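Since every read-out is calculated from the coordinates, none of them should be taken as a lab result. Just so it is clear, the structure is predicted and the values come from calculations on it, not from any experiment. Cβ atoms are built from the backbone, for glycine too; each structure is taken alone.
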Structure 1
Amino acid sequence: MAGHSQGGFASLWIGGAMVNAEKYLAFLRAWKSNPLLAASLRAQMPLDATPALRVRDPRVKAAFSMAPGVFPGFGMDEEGLAQLKIPAYIIVGAQDTQTPAEEHAAFAARHAPRTLLEVLPGPVDHEIFVNECDTECDTFGRDMMPAGCVDPAGVDRAALHQHIGARAVVFFDDMLKVSREVR
């Protein structure tokens, strides 16, 4: 399984890492009392950690987690990460401003067994993992989400995508015992 950001968190969660019930409830309470969220949505939010406690899916055999987060916020602590049942590869940009590498990816890698960590050097931020902007979405992307379209000087998104994709293929092939003639 592969995921980016909260999807990266989810890939580890579904792989067996667990949330702490009390910390997860604190997360839910914070959202339920957040006035920035529509009252109608807050009214529908249950305060029950039970559905979040056991989400392991045995069909998932390995996780490729790109810039995962937010571990402390969702209530996944050291003990919960230690419950990860599958091998994981965590990859993050050195200058990730949304899920800083040390607080999230490196934290997870320190506590989750069988986890490899790669930090992409240089001014590589959180949105490097999303598609390059094309001419259709260029204007919208540059105006609405510049981090998804405009990379700092020296960052080659296409080359990084090639690198990230190649790492994912090698990782999954190795973990799932897939043999290819050419990699």
Structure 2
Amino acid sequence: MSEPIQINSEITAYSFDRLIVCDTAKIAQFLIANNFHFEDNCAVLSIDGYPQNIFSTVMQMLKQNTDLKVYAFHSATPRGVTMINELRNSPNWFAGNNLIIYDLGLLPRHVFPSKNMWILKSDDLAGQGRKIPTAVKSTLSTDELAWLKAGFYVELESFSPRKLLQVVSQGIAKTQAVANGYSS
């Protein structure tokens, strides 16, 4: 585990316009390595606290922005579909805050119409699928819940780097267009 680094107080007085929270450190690392955070004035973190050495400082900075836009980017897994709930209700994230949190996917409903996604199956994830909180279950269809309870899943890592960057960029652009009164 990395030691927290000291960041100049002049820098911490600023914030970001957006935050992408990924379900794995690998996806967060990928976005950071591709300079997504610079190009989109967007902090990138993982739900489990990556990057550890700046996580708490970045969270302090983010909580200063009452207009922060938060985006969840996750695999179609029980952990992924519960991320929005965790971001809204965990004191480590945004509990008690009225921020809008956008779900960029991947949800089971995104998998169903596709014929070319790499669908995996896991007994461990089937067990997790049976323990999805009621608040999250109400956001999923019966088919999605059955799929997750059966242990099926699709990882973001199965997509090409280009596709991952495209999904995040387009997801942010769509929410900005809607916020500005445009829709597609």
| request: Using mean count of other Cβ atoms within 10 Å over residues 106-113, single out the structure from 1, 2 with the greatest value. | output: 1
| Quick one: log10 I(q)/I(0) by the Debye sum over Cα atoms at q = 0.09 Å⁻¹ came out at -0.33 when computed from one of 1, 2, so which one is it? | 2
